[in-house]
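These are the structures in question, set out in turn.
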Structure 1
Amino acid sequence: MAYSGAVKAGGPADVHELQALMISKVAVGPMDNNAYLLRCRATDEQLLIDAANEPRTLLDLIGRDGIASVVTTHQHGDHWQALAEVVGATGARTYAGREDAEGIPVRTDVLVDDGDILRVGQVELTARHLAGHTPGSIALVYDDPHGHPHVFTGDCLFPGGVGNTWGDQGRFASLLHDVETKLFDRLPDETWVYPGHGGDTTLGAERPHLTAWRERGW
């Protein structure tokens, strides 16, 4: 079956098979967080984005090959509840945005800044710092040489808007600015967006609504 990105807690993973990378998306409770397992098809090395919860679900998804690294997109607790157990079971190296690492109660091995390159096997991911939802939120961009880009946005961009900034107009302006200048201005409409909760989207589907988001202020 074709990849849809429609997953639910307790259900199976959905797998997006690209030429150089396999992306397995799974949802975990109780807040329906998405976690993404990336596997380099040339080397079989794996990287996990957001060890959100349900460590057994994530470790079953990872399988016997283990993971080399786990990236936490931001410091909110629903995105790292399984991090300690997953790292303990796999020995994975941990990555997080520099400004958010202190808020994650598992040691961050690598502090990530805007433009840093993270690797999973032969695949490169570019980190983008998107400040506003949290001070150090990061997105990861895979610019697929065999197709269109793919971006893992954590809680910074969803179908229908940017992440929650709780009515703080300064934080909203910061997040919208970073999402516009670092994602929409640099990537094509075909870019596939994998958010931290819920269904997927594309930049093309969301681009026409940027002005409306700015006017409504959230």
Structure 2
Amino acid sequence: MARRVLRPRADLQKEGAALSEVYDRLRGEIVDGTFEAGAQLVELALAEKYGTSRTPVREALRRLEQDGLVERAERGMRVRTRSPEEILEIYEVRISLEATAAAAAAQRRSDFDLIRIRRAQTAMDNTATDDPPAMAAANRAVHEAIWVASHNGTIVDLLTRLNNHLTRYPATTLKVPGRWSEALAEHHALIDAIEQRDADRAHDLARDHMTKARELRLQIYRDEPAD
């Protein structure tokens, strides 16, 4: 019987750090558009770019495939392509899950959950409207606080994965004229429903909020210049 060779812990830690660094850098460059939709992701070229071996690149690509940011093509991996059909698919599921999360939060939220949601909303209220990435991050923090208040780990996991898909559509719907103030008002109404433990109203408000986001996302996609 062959003996199992145990690798030194330092080597494993070094590999883990390299994987994490490659994953973070590659994910960031996909999200910010450095690698455009459909771009080929060649392991050897990426390893040279990041100054590492092909192993952490291969593992990073595998993780990004699970995240929905890359896909397999005839010649290896590529940045996942974008389409209006995908937007509709993502939001079809997201609208349902966001509404379910809001209803569950209204039923199950603790006082601490409510404090965390309101703090996130206050931060969003005070976010500068000339900084789209900060606007999107503040908005996401409010939604994530509501997800957590649902006390349903499966919902949180699924919504996190869907949000990963949407990072390939970097333009935020919150920059559409009038949407920022509208979104703030919708958030406050939703949070009030959660505070009052009105699950039905929370469900409907979250559904309507995300339905508007879907329509705006499609509008932005239609208005994008063709490549």
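All of the numbers you see were taken from the coordinates with simple rules; none came from a lab. The structure presented is a predicted model; accordingly, all values stated were derived computationally and were not measured. Cβ atoms are built from the backbone, for glycine too; each structure is taken alone.
Comparing relative contact order in percent (Cα under 8 Å, 6 or more apart) across structures 1, 2, the highest figure is found for 2. If mean count of other Cβ atoms within 10 Å over residues 104-111 comes out at 14.9 when worked out from the coordinates, which of 1, 2 was used? It traces back to 1. Source structure of the calculated read-out (helix-only ellipticity at 222 nm (-39500 (n - 2.57) for each DSSP H run of 4 or more, over all residues; to 500), -23500) within 1, 2: 2. From 1, 2, which structure was Rg/Rh (Cα atoms, Kirkwood Rh) = 0.93 calculated on? Attributed to the structure labelled 1.
Out of 1, 2, choose the structure whose coordinates give distance in nm of label points 7 Å out along Cα→Cβ at positions 56 and 96 equal to 2.6 when calculated. The read-out was computed on structure 1.
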